[in-house]
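Alright, structures below, take your time with them.
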Structure I
Amino acid sequence: MNPEFQVSGFTSQVSAPPLISIIIKEIQQSGAIPFRRFMETALYHPEHGYYASGRARVGKEGDFFTSVSVGGIYGRLLASVCREVWERLGRPSPFTIVEQGANDGSMASDILGEIAKSSDDFSRSAHFLIVEPFAVNQRKQRERLQSFPDVSWVTTLEEVPEFTGIHLSNELLDAFPVDSLRWSGSVWEEECVVLQEQGLRLVTRPIPDPALRAVAAKLPTNLAPGFRVEWNPGLSPWLATLHAKLQRGIVLTIDYGQVGEDRYAPHRADGTVMAYQDHQRYNDPLPEPGLRDITAQIDFTTLAAEARSIGFGLLGYSDQHHFLVGTAEPWLRSLGDLTAASDAARGDLRSLQTLLNPGTMGRQFKAIAFGKDFAAEPPLGCFKYQRPGVEALQV
C-alpha cells in the first residue's frame, strides 16, 4: 500500500458482481480512485451500474420505498402544485412539466392522469417532458405512459429546450456521486478506494484536486478526528443548467438531508453515505457494487446558497409533512364527511397518512423550491404551512 494513504472506514470482500473486476482494473491503473468515482461507477456504469442497468427496484418488492411508491395520491397532489404554478404564471401555453429521475414513470403517470381528468385549459396547455439517460428506464416509462399523448423524452438536461413551467424531481439529488472528506484532527483529507488483500477498502489521502481543497478550506475544524463530510459537486452545474433552460417558473425537488449546524451534529460523525438492498440499510457502501443503491443526504444549506448565487429566488423549504398538509388541504376539504368517503378516497387517506407520518417520511423528507421570474409572495399553497421554513437555510 502506498505509504501516503491512511486506512479509515470500511472494507469490502472482492466478490462475483461483474462490476468488481472493472473497478479493480481502474484501481490497479492508478493505485486508488476517489470515492466519488466509485459511487459513479457503481450507480451509472452503462452496463452494470445499479441505475443504468435498470436494476433499481422501488416499493415493496424492491430495495427501498419512496413517496411515489406509497400510492398515487402523491403524484396527484403534485399535479395540483403544477396547476397552481401555471395559474401564478398567467396560464401560459405551452406549460412544460419536466421530470428528472422518473424511474419507471409512476409519478409521471399519476400526475398526467390527474391533469387529464379536468379536460380544461390547463390540461390542454400542459406538456410533460422526461429527462431519462437510460434506455431501459425509458422503455418502462414509454410503456407506462403510452395512453398519454403529450409526453416527450430527452436523454440529458442540456437537451431540454428553454421552457416556462416547473421542473420536478423526487429523490434525485441524493444519487449524485459525492466526494467524501474526513477530518484528521488537523487537516481535511479525501477518502478514496484502494485494493488490499481483504478486498476494497476506504483510505484517506491528501486532497489532490484544487477545487476540492477549496471546498475543504471552508469546512469546520472544531470537529472530532475522523468526522466525515460529503461534498456534492454535481449540484452547481445542475442548477446552472436549469437556470439557463427555465425562462419562467419553479424548480421543486424533494429529498432527504439537513441544514445548518445539524450537518455537523455528533451523530453524523460517520457521514450520511448509505447503501440499500432488499429494504436493508448498510453503512458500508463498498460491497456488491452495482447491486445496491448508494445515497448521500442533501446539504440543503449549500443547495440553497448555490441556487441563490446562480440567480434563483428561494420560494420555500419544508419537511414533507407540512408540505403535503398545504398541498392536500383543498382535496381534504372536498371530501366533506370522511365517514362517507369512497373506498378509493379511504385508500388515498391511508397513503397520505403514511406520507405525513412524522416518525418516518413526514420528517425525513424535505421539499425545497426555487423560482425564476416567479413571485415568492404569496407562498404557493404547498408552502403555506412550511416548517422549518426558508429561515433555516440562512448561512
Structure II
Amino acid sequence: MMQPLKGITVLEFSQYLAGPYAGLRLADLGARVIKVERPGSGDACRRLATKDLWVDGDSLLFHTINRNKESFCADLKNPHDLNTVRELIAQTDVMTHNFRPGVMEKIGLDYPSVKALNAQIIYGEVSGYGNEGPWVHKPGQDLLAQAVSGVGWLSGNHSDGPVPLGLAIADMLCGTHLAQGILAALVRRKKLGIGAKVQTSLLESMVDFQFEGLTTYLNNGRQLPSRSEIANAHAFLGAPYGIYQTSDHWIAISMGPLGPLAEALQCTALNKSDSETFSQRDAIKAVLAEHLRTQSTDHWMTRLNAAGIWASEVVDYDQLLHHPAFKAVAMELQVSRPASSADHSSSEKSTVTVNTTRCPLRINGQRFTSAKAAPRLGEDTDHIRNSLLESSNQREAAQ
C-alpha cells in the first residue's frame, strides 16, 4: 500500500478532538504520529466517555480519534523531559498543539523557539476563538463554539429555539482545516525548503462552514435566516426542501420545480408558481406534509424515482449499516491492540478490538486502512527514548 505521507513524523501535543482529528487523518495517510502526553493521565480525552463506553481502560471516544498513533509520556514542566521533547522536535516534520494562548510561550515551545530548533518544521496550532479579541480565554469546546457561531438558528423549525448539531461538528471541521493547512505547508516546504506556522480555530471553522448562509446575509440587506415552520432543512431554500413524515416512516425531498412533483405525487394542490416557493414556503410545505402522510415511504419513493424527483428515504444507523450502498463503500474498520495486563483473565495474551470507520479518502482507487488501535498511555516512550539515544550516539561517533 502506497501511503503519500510515509516518512513524515508528527508530534501531537493536542488533546480532545480537533487537533487529534487532524493527526488521525495524517496518520491515515501514512504519517507517523506521536502523541506527547502527560505522565499518569495523558490526553484528557482518555477519560471523556461517550455513552459511558470504555475499552481497555480508555474511553471509546479516545480510541475513535487516536487509532494508528504512538504515545510518548513527557512532563513538560520537567527540564529533563522538556529537553527530550526538544530533541524530538529537532527531528520531526510537523508538530500540533491546542494549548491555551500563552502556554507554549511559557514553556519555550512557541513557534519562534521551535523554529530555532528546526527551521523547516510545520507548526500547527488550534485555538477556540483565535489569539486576539474578547473570546481568547473562552473555553474552546464544541457546543460553546456552535453557540456563538450562529449555526443554532439554522436547524429545527421556526418555532423552535436554537438547535445545536448533534455531533462535534466544530472539532471535526477544525481538525480537517488544520490537516489541510499542514498538507499545504508540507507541499510548499518540498518546493521552497521553508517551514510554516499553521493556525485555525473552532470559530473560524464554524464561520467557514456557514459561508453560504453568511454570504447570503451579507449581500441581502443583512436579513437574518428564517427557518420554515414545517419540515425545515435549509433556512435559505424554499419548498419543497425538507423531511416529511409518511404513513409509516419519513422521506426527504430536495429542491426542484413544483409541477413535476405535483404530478408525481398526484397532488393538484401543489400546483403553485415556482416564484412562490420561498414566499409561500410554509403553506406549500403544509400541503405537502398532509399529502405525504396518506401513503407509505415505499409508495412515494416508487413514484418519485420514476419521475426523476430528487428524494430519499430517511435511514437510521442500523438501516445504513445493513444497506448494500454502505457495504459497497466498505467504510467499516476493525482495529486492535494487546489488552493491558489488568484486563487479562488468564496468562494467555488477549486482544481488545474496536469497530470504527476508515479514512474516507481514496487515491487511485486505494483505500487507507490500518488495524492499529489507539496506543496505551506511554506505550512507545521507551522505544522513542532509545531511538533518540541511538541517534545521538551515531552523531557522536561520526564526529
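Comparing Rg/Rh (Cα atoms, Kirkwood Rh) across I, II, which structure shows the greatest value?
Largest one: structure II.
Ranked on distance in nm of label points 7 Å out along Cα→Cβ at positions 76 and 276, which label among I, II comes first with the largest value?
II
For mean count of other Cβ atoms within 10 Å over residues 236-243, which structure out of I, II has the highest calculated value?
For this comparison of mean count of other Cβ atoms within 10 Å over residues 236-243, the top structure is II.
Looking at structures I, II, which one was relative contact order in percent (Cα under 8 Å, 6 or more apart) calculated from, given that it came out as 21?
I
For structures I, II, calculate mean count of other Cβ atoms within 10 Å over residues 148-155 and state which one comes out highest.
II
As an exercise: mean count of other Cβ atoms within 10 Å over residues 36-43, calculated from one structure in I, II, equals 18.4. Which structure is it?
Computed on structure II.
Rule-based calculations on the coordinates, nothing more; no lab input. Small disclaimer: the values here were computed from a predicted structure and weren't measured. Cβ atoms are built from the backbone, for glycine too; each structure is taken alone.
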